Structure 1
Amino acid sequence: MNAQQLVDERGDLWLALAPLWLDREPSERDYAHMVEVIEQHHLSLKELEWVFRIELAPVLSRHQLSVASEWRKFDDYKLMKQLVNHNLRLKGWRRKSWALFSGLTTMMVRHRWTELMQRLVVVRGEI
């Protein structure tokens, strides 16, 4: 897969989910937008969990840990570039390493992710 394919297939999903890592709780509007974009991708809860843990968390958790990071809103272009670069290298041992350490990279936003998944389950009628 090349960079353009990644942007075409995942770009809007990645950008929709990025607010989970901002220094504020997502608003009702943020959650509604996330659910809307997720539904357009037709991913299972298990597939979404791996997008969260492997594709997003390794990049976005670095923003949380950085003193000079963006806290209120991400620069979408810069963030997309970082996500594409990460995901292009996500093969073999790198994928396995991120899977192994994904608990650490998702820890700070797990409560937000759980809230989002609960909302998604309700929308899907999977209660």
Structure 2
Amino acid sequence: MDNHNLKYEWLNDFDKEMLALSKEYDVLTSPSHNLWIHQDDKVMVYERGGLTFAFNFHPTKSFTGYFIPVLEEGNYKVILSTDEGRFGGQDRISESYVYETVKLDDGRYGFLIYLPSRTACALKKV
């Protein structure tokens, strides 16, 4: 971690933030609700501890306007992203943008988000 050429400091910083987030929102002991799994897109979305987590595991495919289902209608903001510059990311996922839910014809709520390849983010209803 002390060797800045190896970039482990970014992983350490992300690990600290992730642990703080999990403690603050009681993520590890709260029940999980799977909201979306798409094998071909390699995308997974779930809710836990009042937060919505979106993962894009695809090695090369980024998604513009990917629909993220949520349990409740409202506005959502990114509170932690693996793509943040402070963790060595490229800051492609905005933490200042507020996502407004829409209601689909089937009654589900969600919003559209940019989900770059090999990234994950945690969103909170505001």
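Readers should treat all values here as calculations from the given coordinates under stated rules, not as data from a laboratory. Quantities reported herein were computed from a predicted structural model and do not represent experimental measurements. Cβ atoms are built from the backbone, for glycine too; each structure is taken alone.
From 1, 2, which structure was relative contact order in percent (Cα under 8 Å, 6 or more apart) = 38 calculated on?
Comparing all candidates, it corresponds to 1.
One of 1, 2 was used to compute helix-only ellipticity at 222 nm (-39500 (n - 2.57) for each DSSP H run of 4 or more, over all residues; to 500), and the answer was -4500. Which one was it?
The structure behind it is 2.
Taking 4.0 as the value of distance in nm of label points 7 Å out along Cα→Cβ at positions 2 and 26 derived from one of the structures shown (1, 2), identify that structure.
2
Looking just at mean count of other Cβ atoms within 10 Å over residues 42-49, which of the labels 1, 2 belongs to the structure with the highest value?
2
Matching task: 1.6 is the computed value of distance in nm of label points 7 Å out along Cα→Cβ at positions 18 and 98. Pick the structure from 1, 2.
Source structure: 1.
If FRET efficiency 1/(1 + (r/R0)^6) of positions 10 and 106 (r between Cβ atoms, R0 = 41 Å, to 0.05) comes out at 0.55 when worked out from the coordinates, which of 1, 2 was used?
Matching structure: 2.
Can you rank 1, 2 by distance in nm of label points 7 Å out along Cα→Cβ at positions 58 and 74 and just name the one with the largest value?
Largest calculated value belongs to 2.
If we compute distance in nm of label points 7 Å out along Cα→Cβ at positions 34 and 90 for structures 1, 2, which one ends up with the highest value?
2
For which of 1, 2 does Cα Rg over 2.2 N^0.38 Å, calculated from the coordinates, equal 1.08?
Comparing all candidates, it corresponds to 2.
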